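These are the structures in question, set out in turn.
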Structure P
Amino acid sequence: MGLLKFLDLKFIPCPLNVVKVKLALEKLSLNQELIIELDKGEPEEMVQKTLKEMGYLFKQIEEDDTSIKIKIFNED
């Protein structure tokens, strides 16, 4: 397991949350992991779609009624 970084994107609208994720991913070092927390619905869908397009491995690690947490792996 790598070093963890956390980004809270709850209440951040699209597409700003996607931009913030991209910026955070650019700063990740090899073998670091980023955990993001974001609202369900469009923010969740847009961020996951972007991560897939960028080729990142990720998994949902937590969920409640209004938000989810996703762990993103930087293994390249």
Structure Q
Amino acid sequence: MSYIERIWNTQQGLEDRFRRIGRGRFGRVLRLARKPTYDEFVKSSWIVGIGIGIVGLIGFIVYYIWLKVPPIISDVLGI
């Protein structure tokens, strides 16, 4: 098989794979998908931002407890 034939077969394989995207498991999702409106995008961004902030706050609280509680416990127990 020559170099050109291998390239052609590879190209055909890629094109076949992309043609099947609309008919596979995710085809219905792709057909129903649409670009969000500006309001939907803004609301989603706010919700995601608040979620990231809450997760960061929880992580900071755990880190602070991890730093401050062991010395207090060792002082109370006299270790």
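Annotations for the structure displayed:
- Structure from which -10000 was derived, helix-only ellipticity at 222 nm (-39500 (n - 2.57) for each DSSP H run of 4 or more, over all residues; to 500), options P, Q: P
- Top of P, Q by mean count of other Cβ atoms within 10 Å over residues 29-36, largest first: P
- For 71 (percent of Cα pairs over 20 Å apart, calculated) the corresponding structure among P, Q: Q
- Given 1.00 for FRET efficiency 1/(1 + (r/R0)^6) of positions 13 and 37 (r between Cβ atoms, R0 = 30 Å, to 0.05), calculated: source structure among P, Q: P
Bear in mind these aren't lab numbers, they're just calculated from the coordinates by the rules spelled out. Just so we're clear, the structure is a prediction, and the values are computed from it rather than from any experiment. Cβ atoms are built from the backbone, for glycine too; each structure is taken alone.
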